[in-house]
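What follows is a group of structures, each given as structure tokens.
What follows draws every value from the coordinates through simple rules; no lab data is involved. Since the model is a prediction, treat every value here as computed from it, not as a measurement. Cβ atoms are built from the backbone, for glycine too; each structure is taken alone.
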Structure 1
Amino acid sequence: MNNETAPIRVALVDDHGLCRRGLTELLTNRYGIQVVGATDSPVELDTLLVEQKPDLVVMDLRMDPINGLQLLEKIRKDGHQTPVIILTMSDTESDLASALRAGVRGYLLKDMTPDDVVDGIRRVAAGEMVVAPSMTAKMIGILQKGGTKEDYQNSLKQLTDREQEILELLADGSTNKAIARTLGISNDTVKQHVRHILNKLNLSSRVEAAVLYAVEQKSIAKGTS
């Protein structure tokens, strides 16, 4: 099978066996997404990441004995950069904020329709950052740190043309090295621009900047700015 038609390969992490089995069957039989493994074990996840090299990991947030964000921190320390989607029942601002700042690529809710969950998985696999639609307002409130939508839009206007280019690439999921190659500048220069962007937008991480920009552009496209 060639790369254009190869199915998305996903590893699942959930401490409820019924959820693992149900999601595995749904993704595999209804949507053609390949589940390369489903586990509740950090050790087994590490093995899956090494041996199966999935395109992304879909994991629950509140698990015992290690929660999703602690597990994400662990696999990053172990050198795995596989994109992670949180799939959870929690719709609290605090959990969303913690997940965004931990670097997740998606935050989806278990009460979403199967079609919407799968759409989120496919979008993350394609390089996008995705948050459940019902969480968008909470996300904006978190990332703007109490500022208004107008404050954020005014801050965007303070960015230079180069900073705008880099912010767009961040929103597409590009790494610093990829941005450097695309723009023909050094990695250090990209890092410097990213620092300036975060300062101007009053944000603390590139993840926040990317997600907020992506949501803002989506709202403009829909005519809701």
Structure 2
Amino acid sequence: MSRVEFPKAGTIEVNPSILSADFACLADEIAVIERAGVKMVHLDVMDGHFVPNITIGPPVVAKLRGHSKLFFDAHLMITEPRKYAKAFVEAGTNHITFHIEVEDRPEELIDVLHDMGVTAGICLNPETPVERVEKVAPLCDMVLVMTVHPGFGGQEFMAEAAEKIRRIREIVGPEIRVEVDGGIDAEIAPIVVGYGADTLVAGHAIFSKSDRIAAIEAIREACR
């Protein structure tokens, strides 16, 4: 596995989501965002069961790993994250986030991920209350708050779901990253940063633009 340093908390990071990228040339798309100075890229993994879409698996991650030195942040939107975690780690993933909705023993899985040498995160869907992750969140390196229903890019930002960021930040303190995914653009980014998010997953807002680098910089500038 490629050893890439996890961006420490305390900085605002734009984390481009490849879900909205051109899948015919993913390596080129990632190379472009790397030139924009981002530190991480968000890999959307869907199994057609937990969410109504199918995207990529470990073989694709392994191929991309050979073309990038970015921190690979894999969001496993799948029903059996424990079963497939090792394969993603061996493919070159640096961080794995799984959903609280599918894991009865999240503390154990976090330990497993840490033992495999990757950072770990927990995610909660818009309808999932913060209480579901209250105990496990402090054990994570990053907590992901969904502000759309996972499965497809380009959805409208759910303001009510974003409010949970405030409570998550209170729970984890300043040393754990709080990531937000769903409808993030230059207009929404400063709102969620104000709530306490420091890791901004953006897909459509970047890859729908002809100038990906300018799109990333617009989100950064909006948060300054």
Thinking of 1, 2, which structure, once helix-only ellipticity at 222 nm (-39500 (n - 2.57) for each DSSP H run of 4 or more, over all residues; to 500) is computed, gives back -9000? 2
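A value of 14.6 was computed for mean count of other Cβ atoms within 10 Å over residues 17-24; which of 1, 2 is the source structure? Working shown, then result.
Details: 1: 14.6; 2: 17.9.
Source structure for this number: 1.
For which of 1, 2 does mean count of other Cβ atoms within 10 Å over residues 121-128, calculated from the coordinates, equal 17.0? Intermediate values should be presented prior to the final figure.
Working: 1: 17.0; 2: 19.9.
Source structure for this number: 1.
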Structure from which 0.95 was derived, FRET efficiency 1/(1 + (r/R0)^6) of positions 57 and 129 (r between Cβ atoms, R0 = 25 Å, to 0.05), options 1, 2: 1
Computed 0.75 for FRET efficiency 1/(1 + (r/R0)^6) of positions 105 and 169 (r between Cβ atoms, R0 = 30 Å, to 0.05) - originating structure among 1, 2: 2
Candidates 1, 2; Rg and Dmax of the Cα atoms in Å, for residues 113-176 alone computed = 12.5, 37; producing structure is 2
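Starting from the value 1.4: which structure in 1, 2 was distance in nm of label points 7 Å out along Cα→Cβ at positions 25 and 41 calculated from?
On the way: 1: 2.4; 2: 1.4.
Label of the originating structure: 2.
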Value 22, calculated as relative contact order in percent (Cα under 8 Å, 6 or more apart) from one of 1, 2, is from structure 2
Suppose you compute mean projected area of the Cα convex hull in nm² for every structure in 1, 2: which one lands on 13.1? 1
Name the one structure among 1, 2 that distance in nm of label points 7 Å out along Cα→Cβ at positions 73 and 137 of 3.2 was derived from. 1
